[in-house]
Structure formats: C-alpha cells, structure tokens
Structure 1
C-alpha cells in the first residue's frame, strides 16, 4: 500500500512497514537529527518541517496514514501529564491530515497512558473526532514483546477504517506470536506461541564498546548504574525482555539509558537500537543524547512489521 507517515522520527514504524512490503511515499518530522537519520537509512521522501506548517494539499494521496503523534504528555512516566498539555493536542494535526486526505485506513500509535488521561475522556474525545471525520475506530493495547521484540513495550494502536468500506475490511489487529509463559522449543508454525525473546540473548553477540569499534553508534552514557526501584534505574534481568527503552528519563530532559543485562554499565545507543529491533547497520545521526532519544521515541521495527503484515491481508481482501 502507499503510505503517508506523520511524526516519523528516525523511521522505526516506516522501516517495519517497508519490511512488510509497503511503500512510504511521504514522511514528515520536525527534528533535524531524526530526519537526517531517516534520509540516510530509509529515503529522501522525508520532509523536515513542523506539520502545522504543511497544508494538506502538499501531502500526496495515499491508502494509509500512519503516525505516532508526540506522546510525552500522555506518558505514564510523565507525572505532570494533564489533558491541557499542549503536546496532547498535536493529535489534531494527525486528525486534520486523515480528515482531508481520506485514506482507506489509518494507524496511530501512542503510549498506554493515553487510555487513562483525564479519566478516559481524552481517549473518548480522540475516537469521537475520528468518527466525525468519517472513520470506524477501534483500539488495542499491545506489548511489543508479544511480537518478537526483546522488550516489554506496551503501546496503544488506534486503527481507523473509512466508513464507506465494508465492515470485513476493518483493520485486523495482529495476534501475538510470543508469550511469557511458553517454554523454549515450541513452534509458532505448529499453532503454538514462541517464548519471549530476552535482552540477554538479544545483546549476547554485540561486543563491548571500544574506541576502534566499527559498529555504528556503539557509544554509551556514563550515567552510573543503580539498583533502585525507579524507572530507568532498576537492574536489568538478562533472562527477561528489556524494560521499555526510554526517550527521556533523568528528570531533567536528558536520557536515562537502560542498564546492560550484565548491569556493569548503561546500554549503548547501538544496543538500545537492537532492543528496538533496528538492524545493526542502521546509523543514527546527531549527539549521543539525540541518538538515544531517537531510539526511545521510535516504534520497534519488528512490532511495526507485524502491524504492516495485517495491512497485507486487507490489501488482498480489497482487491479480490
């Protein structure tokens, strides 16, 4: 399908959709570093601009609009989250593009905190806005670990189907392929779920960072490792999926990288990107803090691929 991507960041969502067989025809973000990363790794179709400055007529006609509209105001990690947070209103730009371009489907990704914001009133407002724009709307809370990502990362996917399409073309949310309670050796192809991937296994073949290391972005924060029951400061269990890779976390606007599964240092940018299932040769641009933030803001690539595979099923049905 031909896809327009808003708030694309470094391109985790787009890369997964491309891997599922789709074409990103236009993408947009206002972060120069993220756009440089996207342009180098994915394509020159990305536009560096604030979406509020882009008229809908400049955006091409497409089958699907996707995007993870900025979520910091919705995040459970943000103790100051509130319905009036200005960052929470940027979804209206996503709504504007969906309303004006009238794609067959849209997929919006956000943190699970959006479900409880304002006692659920914000989520209800968002759903009603998209219904008034002419779409049937559904949502699911999904964990990326259930789709082959070595990380517990719960995200809300809001899916819309243009109301003139028949109900059998409503977006079918992906079914999990992995489960925390499965034992190694069970095969999904036999109708069983695979065990969750662990952070220890995901990083076991990545060597320690060094000055002569040829692996791109294999640099890490020297922020001390701790053993406190606070997000970003807990010990990492190598036998479980990684904690959620953060875009921010030290309380001062900077980044608090997760601890390496050996708990002797923080994960490098490259290791954090591997936990987000970016390929090893995917190169991030900007300062170390910027790179960490790009990784933390991204949709896990393998999770995005699972979302894209469901669009494949809709494409086949729509053309039959």
Structure 2
C-alpha cells in the first residue's frame, strides 16, 4: 500500500522539492494550500497533476482537523510559515500566529485525529541568532534575533513537547540557509542572482544590499528536502542540524555570482543601510555531524555550484523576459 504524505507549504521552495522527492519514492502526495484570490503554483507546475491539493489554514483548527481526517497521512511535513525575516519585524504578531501557534494547532490536530502520523517541523538556524558557540549543533542554546526566530523557537519546543508528552513521532529539522533557483526574489541570494542576470542583460545598473559581511552556511534546498524525508524514516524521532558545515559571506556570494558572468561585483554592489536588520545575525555555521552519522545524509551540491546554478537559471529567465528591440534581443 502506498504511503501518504501531507505537505504544508507545498507551493514554496522546500515544499516543491520535497513533493518531487516523495513522488519519486512512491508516495501518494497531498499538498495543503491556503485559499487566496490567485493561484501561485509555479514551483509545482511540473508535478501539479501528480499531487492532490487541499485547502486549509494553519490558523484554522477546524480546517486542519478536516484535512488530516481526509488524508490520514503516514507522514506530515510542516513547511508552511511566514518565512521572511525582515517581514517579521513589520508583522511580528502575524509571524507568531503562523510560526508558533500554527504549529501547535497542527500538532493538536494530529494528536486528536491520527496520532501515529510521523511529523516533521521546519525549524531554522535563525533560532541560534546571537550564537553562543561556533559551530552550532543540536545542543547549542538558542538566542533568536528576530520575531521570526523567536516564533520558530516556540515551534521547535512545542514539537519536542508533543513528542515527550504524547509520544508522537515528531522531529525538528534545524535547517541552515538553503537556496535554489526556486527561492523567492525577496531573499538575498535570489536578489543577488536576479540582479546579476539583469545587469548582464543591460536591464539594471546596480544592486543595493545591506551587510556584506554577514556569514551564512548555505546549501541546496534539494539536499535539505532529502534530509527531511530521512528524519521520518527513522525508528525514533529526534532533532537534527542540517547544514553544509562551512560558512560564506554575502560578499563571497556576490563575488562568485558576478564572476560567473564575467563581472566584478565591486562595480555594481552598493551598500545601503536601509537593508540592515534591527538586530543582525552575523555568523551562522552548522555542525551536521549527527545527521551525517545517524541519517546517512550527505549534501550533493557545493556552495559554488549552488551559486552558479542560481545565476544560470536567472540568466535564462531574464533572457526570456527581455523585450525585442528592432527585431533583436
């Protein structure tokens, strides 16, 4: 009998890669989507006919109960969230409702309807914030530096609490930054690669960024999706840091991205204080040792390959968008 998986946030970057992986593993895949006035299924266009989409909302307990009753999932991956850190400073209450209380409502629905469902919670390296040690591992204390990080800490601990209190197979993936050509344009990595493509094609002249010295542990979202799946294949639930184990600055990202198309980033990047966070997270570096040992997880895409992959995808996209002038592109 085919396993059933329910993925919240299925239309996002991570959800789309995870849904593809689950289909390849032979799952019957259901995606939970919010009712909106428009459909945004671009990332899952290639698999849209292979998955079943159901409407529900993390803030509506009844809709969650209904979906879980209908699907009866063997595995549930919670990837839905308000995921943009700068927005969390502007909308801290909404961020808390989705990223903290929404997790609680989902866990409670599982407990009431189908407590043998295996649950994955998308946690984040932003929980470490003002880091207490380098590298960060599963035992590193949290010190979040944004409403997003604070809400995610709640989501993390409520997942642990339901595991310990009710015996749910509930695991946290503490994912460090993971990117891809499917990353939203508001995020700094896609902002960079999109700008590179537009500058190279003559459609832009500069790229304005904040702190170029902020350092992150960047990996490929497809590799992260595989780690999520591996967590729910284990006999016992647990929490895992998913990271490359190496750190790079925003400046490093810019240098590789611009150089890939034959440009010098220093000629185009402008530091703009407007893009600095109220409380900055300066250095994130994860220790993936536990995931490598217990899950057998090994990332397949290097940092440099990730950057060039994203640049190449945006170069193709921007080229397709360019208007014809005098019959020539």
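Read-outs throughout are calculated quantities, based only on the coordinates presented, and are distinct from any laboratory measurement. Not measured: the values here are computed from a predicted model. Cβ atoms are built from the backbone, for glycine too; each structure is taken alone.
Among the shown structures 1, 2, from which was the value -7500 of helix-only ellipticity at 222 nm (-39500 (n - 2.57) for each DSSP H run of 4 or more, over all residues; to 500) calculated? Comparing all candidates, it corresponds to 1. Taking distance in nm of label points 7 Å out along Cα→Cβ at positions 116 and 132 as the criterion, the top-ranked structure out of 1, 2 is 2, with the highest value. Given 15.6, 48 as the derived value for Rg and Dmax of the Cα atoms in Å, for residues 172-299 alone, which of the supplied structures 1, 2 does it correspond to? The value was obtained from structure 1. I have 1.5 for distance in nm of label points 7 Å out along Cα→Cβ at positions 196 and 220, calculated from one of the structures 1, 2. Which structure is it? Structure of origin is 2. Each of structures 1, 2 was scored by Cα Rg over 2.2 N^0.38 Å, for residues 124-227 alone; the highest score is held by 1.
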